[in-house]
Structure 1
């Protein structure tokens, strides 16, 4: 049996991953740790840009400027008197915790983290096929004597009533690189089918990743398809918009995971990434892929002919939309 660990002291800092997708996937484990630590205090420590994401499930949040130095962060954290800290990656916030008199600093046993920790938690032994990326966080919570598999830790907040006229958000861009983007002409064909099925259409994009959405907007104007333009939003504005739609159809990206985090049904178009290990969390979503012999490669740029996404048709996507919106 693998040895277990426990978070000690009266006030634990849960330092979040920097990547948005990783933050979404870490949430069930963090919710479990927070639950099992009660009545001891836990505080989410995250970049200011992530604060709207963590506010969905947590009330005690310490946010810090995204570009703050390790020294500045150490000064910010010093007054909070943390007795322990859970560190997941060697971020500036994790390095700042290591400079403070935090008696216990736990985290995964990795080469990048070992100098920052007082206790390294080795991974569980894994046999069989590759596991979903969420598993590494759930396993970590288990090693901390928490049970993270309860349904309550995976539940999304309740969505508002669905719009009377169904609204499909289209998100062609991806922060995972050009190789992850479903072709624009397929989005155009899908938009046509959505209009034929009485859907309204809105375009969406992650902050800082609007180029593909702007290209699609240009194509839809040429096609004379009416749409709403929800591009150039902050993360807070995006998280407010997502729950008001009927579904999201997106190239695989952090936006797919954010939408799933809010409970919005997602049709996730996956090419260089494997659904079995990287799909958004939840049974209500559909992840479409093909069986290209070169996939999953996880490359940002495709060195071949992009067949993993070229083979996903607009008809396949429309069928998935009908499936995730049938209730």
Structure 2
């Protein structure tokens, strides 16, 4: 992506991040469509470790799981095949559509998809047994608001599992400067900061530990040849010096006992991100109708983003 000096003076916004993610995925469409997530899980040890860490954090399937910032939904697709009832959410509807095409191509069980702004989750209170945020929380401008929304939509006893970058990693901090100039939101966290943010959002049990994982070979092949040795070395540092270089693994639990939750049905699950009221799908109007407007639907993917709403 090209650099822009305007981001020296103001941080990328949610709209900037959405534009950046759309262009990033469009540039990689063919590669994503050619990759079966199950085959990548079998052949890429780093990717397999990430998915297995997620499985360990979630435990056995216990109800609907929201994958927030799920992008092209590789990990969520694998979890769906393992019996989890996944709802994949991202601000980039193009990535969700690409995931749907890929699932169909490889004959896999599809999760549900919703395009949304993580700061205004269009779901009722207590709708999910778990939420996963895999290397995505740092892309949201207002972490506290997003975590509060996650806590709200979790049922009592529900868990949040996340993997996020380490703020004391000097290589990570250098890359954040580069990526900001490209127009994407890139930040990182200290372990203490993550504990504090989760507790302020209402989570009663919070555990943050290093996730010592090497770089994914699939991801390395995206890089220019001259950058690959540096990236591999960074992965080696993550494994051998995890306190400084490894990402954080976060497991947070909402107080209470997890109830029996119904299987997710999209039409029943969705709420207006503006009013919190119910939405009704209208084929005639081509979208999801609430009292003050219509949110578009992209061939079965609701786009529940405030800026996309059309007036009645």
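Where a number appears in this text, it was derived from the coordinates with a stated rule and is not lab data. Because the structure is a prediction, the values reported are computed rather than measured.
Tell me which of 1, 2 gives 20 when you compute relative contact order in percent (Cα under 8 Å, 6 or more apart). Of the structures listed, the value fits 2. Each of 1, 2 could give P(r) over Cα pairs in 20 Å bins from 0, in percent, but the derived value 31, 54, 15, 0 comes from 1. Where does the value 6.4 come from, among 1, 2, when mean projected area of the Cα convex hull in nm², for residues 29-132 alone is the thing being computed? Working through the options, I get structure 2.
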